[in-house]
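Q: So, here's a batch of structures to check.
Here, each number is a calculation from the coordinates, and none is a lab measurement. Quick caveat, the model's predicted, so the values are computed rather than measured. Cβ atoms are built from the backbone, for glycine too; each structure is taken alone.
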Structure I
Amino acid sequence: MADERFTRKELNAGTLLAPLPAVMVTCGTPQAANVFTVAWTGIICTHPALTYISVRPARYSYGIIKETGEFAINLTTSKMARAADFCGMKTGKKTDKLKKCGLHTAKPFKISAPIISESPLALECKVKEIRQFGTHDMFIAEILAVNVDGRYIDSKGKINLQQAGLMAYSHGEYFALGRKLGNFGFSSHAK
């Protein structure tokens, strides 16, 4: 029997999955670095550790990643919201977005593309495959290293990003992630 308390409406098919991470992707070299913001990213597989970013071929960074075969996915914080928005709106072809936003780069462990110093965590990625899908192409990549700001690793080696102030993107809007609701598996301990 249908629950009459809720009214459901059908919308046209579209990309309304939310929230999404608003990540800043770095590519290029330390001498010629570029950054752009992506919301279409995620994890594909645990072993091997695989991720993806979906990018329009017209984007300036698309050619850089296709040529170098690597990039870094940098998580963003609430303090980085303006920079993330700017880097998603402007092209690196005409603007040094890192400089304009006052962002700094750090040396990666396994790739040539720099990471963003202000990011609490960056995934260093090597492209394995490019899949073409309509408006966007998907760069499927192996995660070669997880580059974490030491402030977010506790004495037991656990990553604690809850203090980082991470942000998310939801249908044209940015949101600060809120309070912790539980740990994985907490529901199995409920009374």
Structure II
Amino acid sequence: MEQRQRTTGRVEAVSSSATHTLAKPNLAAIRLLEGLGVEGDAHAGTTVKHRSRVLKNPFQPNLRQVHLIHSELHDELRAAGFVVAAGQMGENIITRGVALLDLPTGTRLRLGDEAIIEITGLRNPCSQLDSIQRGLMAAVLDRDAEGNLIRKAGVMAVVITGGVVRPDDTITVELPPPPHQPLQPV
């Protein structure tokens, strides 16, 4: 029997912003609201809130309620000479010890004691990242051995069960039943 659940990591930081700014200030805690996202965040809601997607179709479902980035990306960027702080790339949750980009679509993460989110796909990085530091957008993109584009700017999720999330909360990973579908940009 395949092991579908295991504790693998922890929350390093949480962030939220009521306005559509790239950087989000770090907070002591955020509250996730079932089916909506981060309470008080500009991207919370049942329909899409990302400005470019609203222009295309404001009625499409919001698959980008919560943005997660793995702190290992920040480590990699620092090693390459970039200075990036938690929340600066628009993420709501920074994780450590979870290979976010390797998770299949539909993976559920329990954050702390209450909150459960479901991974919907990859964040497609945009040129706004270069406003943080020149070359940052290129630094969060890569190519695999076959030349396929690799997006490293985190994953997006929807809130299944609400709850408070704080730094140092544990993260429990529950994989969906096979066959697993690789993450695609949302």
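Q: Using the calculated result 0.75 for FRET efficiency 1/(1 + (r/R0)^6) of positions 46 and 70 (r between Cβ atoms, R0 = 25 Å, to 0.05), pick out the matching structure from I, II. List each step's numbers first, then the result.
A: Working: I: 0.75; II: 0.40.
Of the structures listed, the value fits I.
Q: Taking mean count of other Cβ atoms within 10 Å over residues 118-125 from the coordinates of each of I, II, which one would give 20.5?
A: On the way: I: 23.4; II: 20.5.
That value comes from structure II.
Q: If mean count of other Cβ atoms within 10 Å over residues 54-61 is calculated from each of I, II, which structure is the one that comes out at 16.4?
A: Values: I: 16.4; II: 10.5.
It traces back to I.
Q: If log10 I(q)/I(0) by the Debye sum over Cα atoms at q = 0.10, 0.11, 0.14, 0.17 Å⁻¹ computes to -0.36, -0.44, -0.74, -1.12, which of I, II did it come from?
A: On the way: I: -0.45, -0.54, -0.83, -1.17; II: -0.36, -0.44, -0.74, -1.12.
Source structure for this number: II.
Q: Of structures I, II, which gives 67 when percent of Cα pairs over 13 Å apart, for residues 38-85 alone is computed from the coordinates? It would help to have the intermediate numbers written out before the result.
A: Details: I: 67; II: 63.
Comparing all candidates, it corresponds to I.
Q: OK, next. Identify the structure, out of I, II, from whose coordinates relative contact order in percent (Cα under 8 Å, 6 or more apart) was calculated to give 24.
A: Working: I: 24; II: 33.
It traces back to I.
Q: Okay, next question. For which of the structures I, II does the calculation of FRET efficiency 1/(1 + (r/R0)^6) of positions 134 and 158 (r between Cβ atoms, R0 = 30 Å, to 0.05) return 0.35?
A: On the way: I: 0.15; II: 0.35.
Corresponding structure: II.
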